[in-house]
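**Q** Input: structures, listed below.
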Structure 1
Amino acid sequence: MQKLTIGFIGNGKSTNRYHSPFILTRSDKMTIKTIYARHLDKTDWPRIDNVRYTDDLKEVLHDPDIDVIIVTTPHNAHASYARRVLEAGKHCVVEKPFVPTSAEARELFALAEEKGLMLQCYQNRRFDSDFLTVQKVIESGKLGDLLELEMHFDYYRPEVPENIHEFRPEWSYLYGHGCHTLDQVISYFGRPDRIHYDVRQLLGEGRMNDYFDLDLYYGILKVSVKSSYFRVKSRPSFVVYGKKGMFEKYAKDRQEADLKKFYLPKDHADFGLDSPEDYGTLIYMDENGYHEEKVPSVRGDYARYYDALYETLINGAPQLVRPEETILQLEILETGVKNMH
């Protein structure tokens, strides 16, 4: 089997928590050769065996063995690094938020097309267990025609907005967390007919954006994407209403919680798995009357992003995350912060 050889620009939380643990579960398909870090003496994360670490960017950009470079720096540097990767003739994956503006995204995708290269945003949360389970329930048909879907990404972290005393659009809560949930909506439902924006600075003008509630309309269906830093008790991860029933799931995907404990997929067969108490509840009516049942969760697996990347770069499959989806998401983020109150 032909292997994909990967390099990284950035050696922080993203590389070590959200990328490398999943690449390492696909050692038959891909290998990490080199990781570039500006400061090699930083030891926040243990080094990966058999990987070269360098503070010379050229070692990653100009290594003929490396097929694709993953950019995991702070997102204000994404555009400049992505451009350098493409100009060096390498395929490129960029963490989310992709870049600050849709205009920059269009320029980068045009450059990739001109050079015959793949450029793609890293949207691993398409493979969240809760999101996959919602799809399974919708596709069962038991809800009937869909009317409303609510998705919540809540925290109780008041210290975050309280310690920030300026507003910068690209560092807003909408950019930082809407980049997860909005992609889920776009990937499954496509481009909405229209959007209503409620994006706020709860601590007042000039402070960070710390709340958002976006309604995306698809015919009669309304999809609401909601997040706040001030939720002592989180709302359900997903609630879906149809003409015949509803589905509610409180528990979020467990992969991130396991990763934070260094409970890694390569070493643990039950990594990311929901327990039965985390299953969602489906309630619906049919010709036999009322039904209420627990729905076993679909297994989430961020490595599936890398399976798709392999198929694109080795076997010529279409990109998992299409350029137009990334541009649409950035247009929504840009519009949202302009409509803030």
Structure 2
Amino acid sequence: MDPVRWGIMSVSGHYALRIHQPLSRLPEARIAAIASRGRERAAEAAARLGIARAYGSYEELASDPELEAIYIPLPNNLHAEWAIACLEAGKHVLCEKPLALDAAQARRMAAAARDSGRLLMEAFMYRFHPQWARAREIVASGELGRLRSIQAWFSYNNADPENIRNRVETGGGALYDIGCYAVSSARFLASASPGCPPEPSRCLYIADRDPAFGTDVRGTGILDFGPAGPRASFHVSTKAFPVQRVEAVGERGSLAVILPFNAYSDVPLALEVATGLGTRRVECGPADQYALMFAAFSRAVRAQGPAPTPIEDGIANMAALDSLLASEKSGKWEQS
């Protein structure tokens, strides 16, 4: 296939550190342009990364007629605005998580994708790693029995007041930044469990907010999938030692994803599966989850759809986040 011509809407450190190298090696993709809000910064990034064109505004990138797809790693509060602008300009869009700031924004983004005939996908890269494909297969096989509990831990320690993750106005905070992973992974596993409803029916969230930042720096949430499904709990923090782990327990066995989200690309990752026969270690990879995601999305662009992860999944994840935030305010369970 001809490589899809990509534009990068930001000179973010996340893109340069984790995505540029694997993306630049993909036969399915070609990085054609990068944009910042200042031409000098964009030009510096383009020269450093070996990208042909640099733009000093996001508008210029969105209107470049040679580009077919745009990757958006902007701050959370800018996702909806620029995804819609790119879609209306005729571009396919891969947008970083969380997809938006609420489900209403996400629905408007989905409507823009439908109206434009272009693909829109939330960039939950972890789902493309073979460890998660295998984890979902194990759950779906019934080996663990019906899932009864899912637990996730995800934390890091960031005290920088200028960092976008610590600013309310940019959509910062633990739930938006890392809680979205806990919610997404719980829904990903629960929806594979035999007989489980696809979405939680109610949600509960308790959070501590930083007195200076105003963001939730520690949060505990519960997603209730009803009597036929599991209860999924998670603990997230932006002011704790970095930890990440996901575990699922069924009626006949358990599964642990040891490094679920920030996966190393050059070594195999492991699942631990325990049943009545004992405990085994299932190694998956090595694999670069970002490369797999961009390759899958690029192939979908050439095939004219569908997106590897449907946009309805992104809307459902935002709906759960909405319920969790509403629960924090109300102090009680909220319907999802």
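**Q** Taking FRET efficiency 1/(1 + (r/R0)^6) of positions 109 and 253 (r between Cβ atoms, R0 = 35 Å, to 0.05) as the quantity of interest, name the structure among 1, 2 where it is greatest. Spell out each step's value before the answer.
**A** Details: 1: 0.75; 2: 0.35.
Result for FRET efficiency 1/(1 + (r/R0)^6) of positions 109 and 253 (r between Cβ atoms, R0 = 35 Å, to 0.05) over 1, 2: largest is 1.
**Q** Determine which structure produced the value 16.4 for mean count of other Cβ atoms within 10 Å over residues 269-276, calculated from the coordinates; the candidates are 1, 2. Walk me through the numbers before you get to the answer.
**A** Working: 1: 13.9; 2: 16.4.
This figure was derived from 2.
**Q** Give the label, chosen from 1, 2, of the structure having the highest value of distance in nm of label points 7 Å out along Cα→Cβ at positions 37 and 165. Display every interim value, and only then the final one.
**A** Working: 1: 3.3; 2: 2.1.
Answer by largest value of distance in nm of label points 7 Å out along Cα→Cβ at positions 37 and 165: 1.
**Q** Distance in nm of label points 7 Å out along Cα→Cβ at positions 29 and 45 was computed and gave 2.0; which structure, 1, 2, did it come from? Please report the intermediate quantities before stating the final value.
**A** Working: 1: 2.0; 2: 1.4.
Label of the originating structure: 1.
**Q** Out of 1, 2, which structure matches 0.70 when FRET efficiency 1/(1 + (r/R0)^6) of positions 293 and 317 (r between Cβ atoms, R0 = 41 Å, to 0.05) is calculated? Present the calculation step by step, with values, prior to reporting the outcome.
**A** Numbers: 1: 0.70; 2: 1.00.
Going through each structure in turn, the value belongs to 1.
**Q** Now a separate question. Assign the value 20, calculated as percent of Cα pairs over 32 Å apart, for residues 77-276 alone, to the correct structure from 1, 2.
**A** Values: 1: 26; 2: 20.
Computed on structure 2.
**Q** Another one. Tell me which structure, out of 1, 2, gives 20.4 once mean count of other Cβ atoms within 10 Å over residues 213-220 is calculated. Walk me through the numbers before you get to the answer.
**A** Details: 1: 15.9; 2: 20.4.
Matching structure: 2.
Each reported figure results from applying straightforward, stated rules to the coordinates on display, with no laboratory input. Worth saying up front: this structure is predicted, and the values here are computed from it rather than measured. Cβ atoms are built from the backbone, for glycine too; each structure is taken alone.
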